[in-house]
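No lab work stands behind these numbers, since they all come straight from the coordinates. All figures in this text were calculated on a predicted structure; none of them were measured in a lab.
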Structure 1
Amino acid sequence: MPETLDANKVNTMAQGIDVLEDYLLTLDRELLEILLFDRTTRRNILWATKDYEEYGADYAEFEEITPAAITGAHSKLIQPRTAKAQNTQSGRTRSKAEVFTPSWMCNKQNNLVDEQWFGRAGVFNFEAEASWVTNHETVNFTGAKGGWQKYIDAKRMEVSCGEAPYIVSRYDTVTGQRIPLSDRVGILDRKLRVVNENAESDDDWLKWSWRAVESVYGFEYQGDNLLLARENILYSYIEYYYARFKRQPELTWLRKIAQTISWNIWQMDGIKGVVPDSCKPLEHSQVTLFDDEAESTACPGCAKGDIFRHTGIYCKVKDWRGKKTQTYISLLKGGK
């Protein structure tokens with residue numbers, strides 16, 4: 001018999017806007033492990049922030065995030081930005097330029113992309129002052145760049161994604177206010193709405209909802225934000241699944257979705273295109289009269305500001321339709 005989610009545990013997984021790692025752990029340990037996994041290094045994602053160093057050596061800036069470090073006594077350690085102390089928010093704004101965009105602005109910018117796709121405004125909603133009004137009419141693809149399947153497959157990426165507010169809008173990252181499922185404005189929210197309106201069978205819904213997840217990408221430097229982004233996308237998918245089927249997804253299916261998310265939402269130093277803190281000096285040996293002497297020079301990419309010459313670990317991304325993996329920098333002009 002297929003292994004299914006415990007509905008009560010799913011309903012309590014999110015406390016307010018925060019998806020609790022303790023509930024993920026008790027729901028299915030493998031899910032939490034997948035969400036912490038780095039597909040490039042084949043290890044766990046890094047903290048990549050000094051904010052948690054007071055808790056001990058396991059919380060040092062470039063240590064891996066483990067399930068044990070964020071569950072049990074530390075189950076509420078990683079929280080959305082709006083739940084963090086004000087001084088922590090201010091410190092991260094100064095040190096990492098961490099400023100989260102309000103949902104109305106995410107909507108406005110996502111609308112600009114869709115206006116280009118559909119050739120008209122107001123497809124998903126009508127903008128209001130610091131808000132929007134949802135257009136509940138079935139999305140019409142007449143005059144668009146392609147049909148609904150092509151819209152689902154169109155790749156979209158949120159750079160420096162934080163908690164991924166452009167991809168899914170479970171809540172406003174500035175106010176912390178929950179957003180009803182029918183009024184969400186993220187890139188994936190829009191794609192899943194289109195799937196709901198067009199999938200004729202349950203199998204079609206499963207196929208195209210998965211492809212929708214495969215089509216959205218994002219990267220983030222700080223590990224806590226990255227985990228929140230992955231959790232937000234996974235939990236959003238659960239909510240859309242439940243709205244369609246009035247039951248929770250099977251664990252085997254949800255693990256597949258989580259694996260896709262762990263590929264598509266990855267940890268990266270966006271300026272360098274590498275895993276944070278992975279650049280190392282180049283070592284050289286010089287023969288002298290007395291002995292070999294080792295010399296080192298700085299990473300040429302770091303020294304010259306050249307994204308193609310770093311000694312660090314270049315991050316990998318997956319092209320699901322092309323069935324191949326490649327480095328992120330290979331997508332850039334002049335990449336290799």
Structure 2
Amino acid sequence: MTIVFHYVLPLVIWAIIAWLGLVIFRKLGVMDKPGADLVGTRKAVPTMQGIRVYLSFFVIIAICFPVIFRSNIFRGLFVGTLPIIVFEFIEELRYIGKIKRKIPTVFRLVWHILGAVLAIYVWHFGPQELLIGTYKLMIPQRGFAIFFVIWSIICINAINWFDGIYAQASGVSSIGFLTIFLLIQFVVFAHYTNFTPENMLILTTVKYLSFTLFAISLISAFVEFKPLWLVRDLWIMFYWFALAYLSVVGGAKVWTLIVALSLVIFDAIRVGLRRIFVMKKNPLKGDYTHLHHRLMGLGRKRKEVRATVWIWSFVMMVLILLQWTDRSNKIIIFVMMAMIFFWVNYYLFVVKKLPCWLPMNK
């Protein structure tokens with residue numbers, strides 16, 4: 001009965017809300033405006049589904065996990081994501097023509113930082129222990145707070161920059177949440193036994209939150225594939241703020257997550273550095289120089305690029321989870337992945353001078 005209540009009922013609730021959302025948004029006329037840029041020619045579909053999915057997630061937690069709903073971890077996630085969702089909701093209203101005035105890009109960064117600060121304030125965390133191989137490093141509260149703000153900003157912008165193909169971001173996000181769920185269920189619980197009641201509650205909370213978000217993001221990926229709806233930045237940024245948050249709550253899982261989602265994170269680092277030092281421009285100002293844009297510029301189809309990203313991320317997830325509790329191996333794999341990614345990019349697009357951007361169609 002517990003399996004049904006914790007793993008099946010959330011899917012049923014989400015399916016009902018998803019269907020109702022499609023009907024209601026069509027009746028309200030909240031539809032996207034497809035263009036000839038990266039979108040291509042297709043019919044308009046309900047957009048801004050992220051706000052409905054965001055609310056659905058908290059409804060599912062309230063019904064299926066009432067104990068989690070009252071925890072500081074959950075409250076930190078809710079309060080931390082609220083400024084991000086509010087700002088992105090306003091941005092989406094501007095995108096569909098409901099608001100005319102453009103909001104400066106720096107305001108987005110300010111609201112993201114505000115969300116990160118609120119999350120760690122509500123969470124009530126203490127000094128954190130960082131394990132580097134067999135070496136233990138204690139990070140004071142203030143230092144960890146700064147680390148989390150930077151880590152969450154990296155994650156949010158990484159997925160925002162990587163979201164250029166239908167369902168690509170949702171699919172990668174589902175792999176991220178699955179990584180955290182499997183790590184806790186089959187590595188942490190299987191290899192460690194001396195848990196205090198408080199630690200057990202924290203890990204269980206993170207496990208169920210991760211599974212719920214995995215299920216929602218996976219279903220969203222399939223619905224966006226055609227697409228039948230678009231979640232937009234509203235939900236994509238929530239995905240990755242939640243990934244950043246859940247990866248540090250109850251024990252750092254950052255190394256594992258970075259390796260599993262290495263294509264997204266390393267590409268964001270490469271693009272940011274290139275914009276700053278090569279293009280001499282604001283790193284938050286978008287362009288078409290990301291990995292998926294480069295692959296499409298080389299003639300790859302969207303479905304080929306999407307499959308490449310999904311398969312690579314899934315393989316990396318399996319590889320890193322097979323290291324079990326060996327943190328040294330995880331760090332070695334992380335370093336090797338970084339070296340391979342940046343060397344291949346340097347060789348193909350600097351030495352061989354292959355096209356490194358996708359021209360914008362006006």
Structure 3
Amino acid sequence: MEGRGVNLEPAVMQALRAAVSGDTPPDPGLIQESIIQESLSEEAAELLRVCRREVGVTAWVETLAARLSPLAVKAQRQRMDRWHLDTRRTLVRFHYAKEGYALGFDEGDLHVLFLQAFRLEGLSIVLDLGKRPRPMLVVGLPLPLNVGGSSESMDVTLKREPEDPPASLMARLNRRLPEGVRIHQWSILPGYASPISDLALCSHWRWEVPLEVRKPVEKKLAAFLAASDWPWDRGTSKANARLDLRALVPVMRWEEDALCFSTVVETFQALNPIKVLSAILGLAAEDIHGLVRTQVDLKPDARLGQAERFEPKLKNMYEDAVLLGGGSNITLVDEDDDEPIVLG
């Protein structure tokens with residue numbers, strides 16, 4: 001992916017990656033100063049943590065990690081304090097296709113691939129507020145290994161809205177991504193929008209049935225559609241191990257040579273469509289190839305109609321200054337500034 005265009009990641013992070021990969025490391029003090037200037041203490045500390053786990057510990061890495069650790073903690077605390085006042089954050093929901101060569105990628109593989117593509121294109125992703133902050137790139141609905149999707153989704157929160165139009169951004173990212181993974185839709189949403197996983201109602205699937213199994217599939221399908229229930233014991237110890245597939249697969253029909261069906265999405269489960277087909281049709285899971293998710297039905301996002309509950313109200317800073325001080329001055333001190341800011 002790095003050879004498919006100019007690396008647009010901040011130069012100091014490129015230098016840090018090169019140093020931990022075996023190149024001659026620079027002076028820790030110099031690279032620390034550059035990291036501070038670019039406000040990348042948290043990102044750099046996480047990179048060093050991963051390096052220590054995967055590559056091993058060196059004196060240089062230990063020295064720099066010890067210097068960055070308190071800076072990263074301070075930076076995270078400041079982010080938490082200012083989180084609701086940060087209007088530069090931009091939530092993007094992008095849809096992509098997974099097909100062909102990419103069928104061998106699982107959810108974790110795709111997450112890593114998209115993270116790397118965004119990094120190389122210089123699109124900085126916001127870190128979450130967890131104990132070990134992670135980039136805010138969230139998969140919409142899980143897609144099993146060897147199953148394709150024509151309109152899969154992910155939500156990514158960027159530090160600021162990119163200047164390039166969506167068409168240009170998608171083209172840049174697609175140039176980085178491997179064959180079989182292509183972004184085809186890019187939407188900017190309010191930061192308080194609900195995730196896809198909270199809105200999903202039903203997944204729709206399409207399977208091109210091989211000619212050699214068409215007749216037994218037709219027979220099993222007729223039995224399934226005629227049944228009032230279809231118990232399925234998933235063989236796990238979970239409370240919901242036994243399910244009624246007749247209720248969870250409300251639609252199953254032929255469209256020419258393809259078997260199209262739908263699976264209900266519920267909060268406690270994400271049904272593997274290959275296992276569902278196997279349980280209904282009596283086929284071995286490894287004999288089901290070419291299954292594709294074509295669409296996901298979503299319920300309306302109630303949050304989008306309640307902007308007043310979620311949008312930060314920056315004007316309250318000034319209103320509070322009047323109410324609390326009765327016209328007197330209020331001094332706000334920012335830890336990063338040498339001079340206080342005086343309002344009033």
- Task: Compute volume of the Cα convex hull per residue in Å³, for residues 147-234 alone for each of 1, 2, 3 and report the one that scores greatest.
- Result: 3
- When mean projected area of the Cα convex hull in nm² is computed for each of 1, 2, 3, the largest belongs to: 3
